[in-house]
Every structure is written in C-alpha cells, then in structure tokens.
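Structures given as structure tokens follow.
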Structure 1
Amino acid sequence: MPTGVALRDARQQLFAAAERILLRDGPAALTSRAVTTEAGVAKGVLHRHFADFDAFLAEFVLDAVARMDPRVAGLPAAAGTGTVAGNLTAALTALFESVAVALVPLVIARDELRARLRETWPAGVPVLTDAARLLGAYLTAERELGRLSDDADTQTLAAMLIGTCHLHYTGHDNTPPPVDDVARVVASVLSGAVPRL
C-alpha cells in the first residue's frame with residue numbers, strides 16, 4: 001500500500017474486505033491475514049490502524065451499524081405512507097440482504113469481540129438490535145396514527161419480526177429469505193395488531 005494513504009481510506013478498504021470475506025466464507029474465515037490479503041494491503045496496515053484484530057472487528061461491526069440500509073434507517077419517517085406491511089417487508093428484506101445477519105455468528109463466536117462491543121453497545125447484537133429499535137419506533141408511530149391497534153405491543157412485534165426473519169435466513173444457507181416469505185411473516189405477526197374496520 002502506498003504511503004500517505006488516508007486513515008479513513010485504509011479503514012474503509014479493510015472493512016469492505018472483511019465484509020466480502022464474511023459474506024462469502026463465513027466468520028471462521030475472518031482472520032487478519034485474510035482481511036489484508038483480500039484488501040490487497042500489507043498485514044501491518046491493519047495493525048497500524050487498530051490495536052489488535054478484535055479492535056478491528058469491533059470497529060467493523062459498529063461501522064455496519066452506522067451504514068444501516070436507508071430502507072431500515074428511514075423506516076420511522078415512513079409512518080403514515082404506503083402500507084404498514086409493505087413498509088416492514090421492504091425494510092426487513094433490505095436488512096437481511098445486508099451484512100447484518102452475517103455479523104450475528106461473528107459476534108457470538110468471539111468472546112473478546114463481545115466484550116469490546118459491550119463497552120459501547122450494552123445489550124443485544126449490534127445491527128439487529130438497532131434494527132429492532134427502528135422497527136419498534138416505526139410501529140409506535142403507526143400505532144399513534146391509528147394504523148395499528150391501540151394495544152399493539154410495538155417493541156414485542158419488532159422483536160418477533162427480527163427473530164422470525166432471522167430464523168428464515170439461517171435456514172437458507174446464508175441467502176436472504178425470499179420477499180414472499182418476509183411478507184408472509186409480516187402479515188402473520190401483524191395479524192392481531194391491525195385495527196378491525
């Protein structure tokens with residue numbers, strides 16, 4: 001790697017390489033050597049910018065949270081537009097097409113990574129926990145607009161949507177669940193929460 005390359009560029013290059021490896025080969029293949037080889041840089045580049053590999057992984061996970069797909073991140077602002085089921089299906093499909101689900105086994109498998117993430121992320125798995133929070137905020141806004149029943153438990157509904165879609169995802173050899181499956185899950189989870197006309 002040429003000298004003088006900006007830190008931000010090196011970090012993003014390493015994060016992009018880690019994402020490709022994670023999606024293609026799974027968390028067991030994610031090593032510092034694999035990342036630097038995939039990024040086309042010397043191994044020392046990673047260690048110049050991060051204290052160790054777990055520090056790199058923690059920053060990689062938090063970067064994925066910051067880069068949440070706009071269809072998920074913008075979901076609360078979509079309240080009152082389109083249909084509730086359609087908005088949720090689009091957001092969940094986007095979420096499970098991203099690196100989000102591949103991060104779950106990575107975080108689970110690495111004790112030191114979980115410990116580092118706990119310093120800034122007190123509970124749950126980053127990305128999925130944040131997505132559940134956004135879905136919950138969206139559902140709460142829809143409830144306030146009268147598009148969900150007054151007694152709808154929006155946080156539980158959000159967790160059910162994330163959990164059920166995650167189960168579908170893990171059953172498809174790391175391919176996202178088909179949109180029709182996601183739509184069916186959304187319809188089922190919302191069935192008791194939609195006001196009767």
Structure 2
Amino acid sequence: MEKLPNILSSLRLILAPIFLLLFIQDDLWLRGISLVVYTIAALTDYFDGYYARRYEVESDFGVFLDPLADKVLTFAAFVCLPFLDPSQFPWWAIGVIVFRDIAITMLRVYSDRKGIMMETRKTAKAKTAIQMGYLYVALLLGFLLLIPGTTHEIVQTIYGTNIMYWGMMVVVAITVYSGVEYLYVNRKLFSDSK
C-alpha cells in the first residue's frame with residue numbers, strides 16, 4: 001500500500017478540526033474525546049513517516065502533505081489554548097507562532113520552486129519538540145480543569161503561578177528564534193544569484 005502514508009497524513013488533516021471543535025466545548029466527555037482524537041492524529045504522524053521510510057514509498061506529494069498536516073494539527077492545538085484562559089495563553093502569542101510557521105512553510109515552497117534545498121536546523125527540530133511537549137501539558141490541564149473539586153482547584157493553582165504563561169513565552173521565544181535562524185541560514189533564497 002504505497003498510498004498509506006498519504007492516507008494517514010490526510011486523516012490527520014481531517015482529525016485536526018474535529019479535535020478543535022470538540023476541545024473548545026465546556027464538556028468533560030467531549031474534551032476527553034478530543035484528547036483521544038488528538039492522540040490518534042499525532043500517532044498518524046509517527047506511522048506515516050515510519051511506513052514511508054520502511055517501505056521506501058515516499059512521494060513528492062507526501063513530502064508536501066506530511067508537514068502541512070503537522071502544521072494544521074499543531075495550529076488547531078494552539079488555537080484551543082486561549083479558550084481555556086486567555087491570560088495564560090494570550091492570542092497574540094498564538095498569532096506569532098502561527099505566523100512564523102506559515103512564513104517558513106511558504107519559504108520552503110518557494111525554495112522548492114527555485115530548486116534550492118532549504119537547510120533544516122536542529123533548532124527547528126528542538127522547537128517542534130518543545131511545542132509538542134508544551135501542548136500536551138496545556139491540553140491535559142484543559143481537560144483536568146473540567147473535573148470538579150480538588151482537580152479543578154489544582155489546575156487553578158497552577159494557572160495562578162503563571163507557569164503556563166511563562167512557558168508560553170519560552171515557546172514563543174524559541175519559535176521566533178528558530179524562524180530568524182531559518183531566514184539567516186537560507187538567505188541565499190532571497191538573492192538573485194543563479
């Protein structure tokens with residue numbers, strides 16, 4: 001099944017808005033289901049890459065589709081956060097993260113059209129890992145927030161320390177830095193040299 005990786009990436013594109021719509025509901029069960037949907041979507045990212053490499057069925061379309069699906073899923077997760085508490089997860093911070101990722105994706109498409117290989121940096125990989133780790137914690141806290149009693153109070157106490165806000169600031173700083181580094185390292189894309 002050489003099309004399986006692309007099917008899995010397409011499934012991730014379909015699951016991302018479903019996750020978003022379920023998560024922003026103030027319902028414990030729907031938010032719980034949304035986390036299951038998110039986990040399934042995240043697993044498709046692992047399996048499509050593994051399958052494509054293992055059976056050597058990578059395609060140009062798959063190379064484009066896989067990171068696009070990753071970005072859509074990540075954007076959906078970040079967009080959920082201000083619905084939990086905009087003081088902890090400010091909209092402007094989400095906007096900066098989304099803008100950076102869209103800009104770098106467009107730069108990657110442009111570099112492909114120019115026939116120039118865009119250099120991937122370790123910083124960008126670290127950025128993705130940090131974003132994903134932060135998102136898992138933030139989404140889990142968003143689920144626990146809907147459980148009444150002690151669990152709700154614990155989450156409110158965590159929010160009260162502003163640790164999630166400062167964590168978001170770290171994520172934004174690393175995201176911006178990796179974007180600037182991408183632009184600097186790949187500055188040859190902006191020259192008119194042959």
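Annotations for the structure displayed:
- In this comparison of 1, 2, the computed figure 60 for percent of Cα pairs over 15 Å apart, for residues 26-81 alone is attributed to 1.
- Comparing distance in nm of label points 7 Å out along Cα→Cβ at positions 42 and 98 across structures 1, 2, the highest figure is found for 1.
- Parent structure of the calculated result -27500, given that helix-only ellipticity at 222 nm (-39500 (n - 2.57) for each DSSP H run of 4 or more, over all residues; to 500) is the read-out and 1, 2 the choices: 2
Every number in this text was worked out from the coordinates using simple rules, so none of it is lab data. Model, not experiment: these values are computed from the prediction. Cβ atoms are built from the backbone, for glycine too; each structure is taken alone.
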